[in-house]
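Once you scroll down, you'll see the structures, which are given as structure tokens.
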Structure P
Amino acid sequence: MKLTKVQKRKRVHNRIRKTIYGSAARPRLAVFKSNKEIYCQLIDDIKEITLAAASSLDKSISGANRVEKSKAVGKLLGEKAKAAGIETVVFDRGGFVYHGRVKALAEGARESGLKF
């Protein structure tokens, strides 16, 4: 039976998660994107808590298109991380291709000072 697009992404995501984990010193920057929105959060996998989160649903996010909004979400998350005292993270693209909106989010986070 042929796998659906979502099943393929889940399979890749599970393979990625075998090697990537976050800690309090270096949390995991997890990304999820839907057709309209993009969400990201900093996760401490040891304590199983979310340290900071941002999404394109936030009222302060504006942009002409989805890529610009993704970059703004990355910048917002970077600012929240700086406020929480976090400088380095592990990037978890969530099984999505590092292209387009995922790449824009990563670039926005880097511009705001996060290192990964």
Structure Q
Amino acid sequence: MTHFGKSIRSRREHLHLDDKRFSLRQVALRIGIEPAYLSKIERGEVSPPSEATTVRLAHELGEDPDVLLALAGKVSGDLQNIIRKRPKLFAELIRQLKEAPDHALLHVVREVRDGEW
């Protein structure tokens, strides 16, 4: 079982404890895939699904789509487009931030978001 599949299954089963609408069959049907396919995803028998299916699954389970995409070994299309515009700069930025503590990353995000250059 992959970490992605294990995470999906764990979250869905947790939600199912309080809400029977989170059965494997019902979740699969709501996101537009076959229940057998979702079962295979959860057991790690197939690769993680497409970006669109992963995003629908994230919304259905109340998870952050970027987190699930990362667990699936993917990056959202909008981020890929941003990186493609300035690949050297973004590659360098990500490499420099790789070892930074979370509080430092949050500081950078807030400065960029708030326009405090």
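Some values worked out for this structure:
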quantity	calculated
Label whose coordinates, when P(r) over Cα pairs in 10 Å bins from 0, in percent, for residues 15-78 alone is calculated, return 22, 55, 21, 1 (choices P, Q)	Q
Entry that produces -21500 once helix-only ellipticity at 222 nm (-39500 (n - 2.57) for each DSSP H run of 4 or more, over all residues; to 500) is calculated, selected from P, Q	Q
Winner on mean count of other Cβ atoms within 10 Å over residues 23-30 once structures P, Q are ranked, highest first	P
Parent structure of the calculated result 13.9, 48, given that Rg and Dmax of the Cα atoms in Å is the read-out and P, Q the choices	P
Structure responsible for 13.1, with mean count of other Cβ atoms within 10 Å over residues 55-62 calculated and labels P, Q on offer	P
Which entry (P, Q) yields the derived value 20 for relative contact order in percent (Cα under 8 Å, 6 or more apart)	Q
Comparison of P, Q - label where distance in nm of label points 7 Å out along Cα→Cβ at positions 7 and 63 is highest	P
Ranking P, Q by mean count of other Cβ atoms within 10 Å over residues 39-46, the structure that comes out highest	P
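All of the numbers you see were taken from the coordinates with simple rules; none came from a lab. These numbers were taken from a predicted model, which means no experiment stands behind them. Cβ atoms are built from the backbone, for glycine too; each structure is taken alone.
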